[in-house]
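Structures given as structure tokens follow.
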Structure P
Amino acid sequence: MPNNLPTILLAAMALDLGGAETHVISLARELHRRGHRVVVASAGGRMVPMLTERGIPHEVVPMASRNPLVMARAFFGLRRVIARYNVGLVHAHARIPAWLCSLVVRGRGIPLVTTYHGTYAAGFPWKYLTTFGQRAIAVSEDVRRHLEGPLGAPPEIIRVIPNDFETGEVRPGVDIGPLLAELGPDLGGPHVVHASRLTDEFADTAVALLRALPSLNAQFPTIRLWILGDGNRYAEVQRLADEVNARLGRPAAAAVGHRLDVAAFFNLADVVVAVARTATEAMLCERPVVIAGEGGYRGILTPERIPVYAAANFTAREGGTPLDPAVLAADIASLLGPERAAERARLGRAGREFVVASLSIESVTARILDVYAEVLTGDRQ
């Protein structure tokens, strides 16, 4: 792909902790590194400096709200961004940005590519507010089936491209010295780390882990649980963590809020409990992963399960069972202890090998650039 592409607008809801948000950051940085002109528009967030420090412009456009007045502001904001940067291709991530961008580019001859990072409500009226552009990228096979089925996307416009990862930055051996200095002495261990939005049903895993902690504490009396993320249930999770700590008589659990040093926490961890992008980042850090989160529970990620779970973007959307703190505790316990160090290392190596081979930022961006070429040349195949 030559570096003569028009300016690319990446549109996202916001830029806080989350898989879609991190993907937008990574994609923008890789496009910029390759010499393409790129601008990002979103409602903002704590990850914006990861763009601006690389010289990538970010424009605040409020695309994280369903409020009609806010969406009207976003519509006019997008129009201004497209005019200011002479945008010639728009790539929207998630349903609200996709719908708004489709309205803005209508009649302008500007191609629209959309990426869907998960499944969405398909009833009235949401199905009819779902737009796909000239190409719709699904991040996994189960999302492709959802787009084709309940949402009614034409199969010929869908391309399955998983989210990318900056494998050189998320890796084993990240310096955890600053993190250890922050967390203080007497950290104990083993360490279990969970990273997720703490909003709505996404916080259920954190609650299940806290309910599982007393059982784990009986087997590992210095175990520590670190919960990363924030959202509308953060206070609930924090309160439950305080209750568990009082019951155990020590600070066994900590809800540490939104963090940008997730890779350092993963390098501290003996086991990571996560789904989707955070699960894959833990794999890049060569940590064993327990898949628990969106959709429920799928258990320990073994080498044999990796290609199967990858088809659902390492979530429990397909094949998951309800979260059960007792089952969660048993699976985590089976990976802990010094006698399980070799097994943890084996699982960790298998995970990183898969991600590096299949999901590097370089290979995924190349595939996305192929999609851009399709819409710019009018290729319908």
Structure Q
Amino acid sequence: MSTQIILPRIMQVGAGASKEAGNILRSLDCNRPLIVTDKMMVQLGYVAILQDSLQGASIDSDIFDNTVPEPTVSSIQEGVDKVRDGNYDSIIAIGGGSPIDSAKAIAILGKYGGVMRDYKFPRVVNEPGLPIVAIPTTAGTGSECTKVTIITDETNDEKMLCVGIGFMPTAALVDYSLTLSLPARTTADTGIDALTHAMEAYVSKKASLYSDSQAIAAMKLITPNLRKAFHDGSDQSAREQMMLGATLAGIAFSNASVALVHGMSRPIGAFYHVPHGLSNAMLLPMVTEYSIPAAAERYADCARAMGVASEDDTDAVANSKLMDELYAINEELQVPTPEQFGIDRDHFFNNLPVMAEQALASGSPGNNPRVPSADEIIEIYRKLW
């Protein structure tokens, strides 16, 4: 049986890759881009540097900088309206996962109209939107090379999963030097997000030999460098390896799908505005512990790829070491519990049936090696306390 692999048409990887945006737009015959970003990227000067490099290629650009963390239907609307009114032929997304996810939605809605719910899974969006050049500034989401975007419907606090070739960026410029300014908290949350992508891609029921190779490579890059980047953000070697690891993890899960961690993390983010990577980090140890009995060999492979178990270890020993490592990472990287994050316990527990329903409706839990019932999902949520 063959496997379809979807990738960006162009990938530019390494220090200074972001400076090639103008040349790449020219190669795509695009000369009127809208830059989709957030105000932090403007304040850090990244957008001005990008515009200067575009000017060097004789390309003028406009900016939409009102994207928000965990983008919503309303937060992207101004960008959609700007695209519809502005006669743009392309989009440059620069920032973390939220600006890139916003750009993907804007590129489709700006071209075809409608509302975001029209494009929600199980619909598969294969229509090409405006070409997107994605420039990530975090080593985490892998959104620069995935056919996925997540947009929250604030009317019912549902994180809508939208998938299809139409959401795949045309070009990904993976420039680790843009991550050197990341604070430790963001480094931790996005790094664990990337590790989750790699692990879930490897144990997913939709995994293939191709996605396995990307996932294993990602785990080998991420695990030994996550703590280094957290403790010393100026460590260029650690930053470079984390960045490539996150991209490879994105390629892996985009071609194999994520599983239960992501299915359960989306409702936490939607209801309680927990950043996506952080909600994944909260859940990863508990969900892994629940899932190991159904895929002991695959999880043991993860432990060995991460460097916490040896080839001589039995699968049982490797998985014990894996669990120790996941809890140790969360402790060292100061991942808070829901209570420490400030979530009200009673409100959380009252919401559990709806959260479990939304998790299952996303489809991601169905890819997990052990597929849970709603009651089992509720029990895992309870264990977070």
Legend entry - If mean count of other Cβ atoms within 10 Å over residues 149-156 is computed and equals 18.6, the structure in P, Q: Q
Legend entry - When FRET efficiency 1/(1 + (r/R0)^6) of positions 53 and 165 (r between Cβ atoms, R0 = 30 Å, to 0.05) is computed for each of P, Q, the largest belongs to: P
Legend entry - Origin of the value 59, 46, 44, where Cα extents along the principal axes in Å was derived from one of P, Q: Q
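Suppose you compute helix-only ellipticity at 222 nm (-39500 (n - 2.57) for each DSSP H run of 4 or more, over all residues; to 500) for every structure in P, Q: which one lands on -13000?
Answer for the origin of the read-out: P.
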Inset, instruction - Kindly point out which one of P, Q the value 0.00 was derived from, the read-out being FRET efficiency 1/(1 + (r/R0)^6) of positions 109 and 245 (r between Cβ atoms, R0 = 30 Å, to 0.05). - result: P
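Read the figures in this text as sums done on the coordinates, not as results from a lab. Remember, it's a predicted structure, so these values are computed and weren't measured experimentally. Cβ atoms are built from the backbone, for glycine too; each structure is taken alone.
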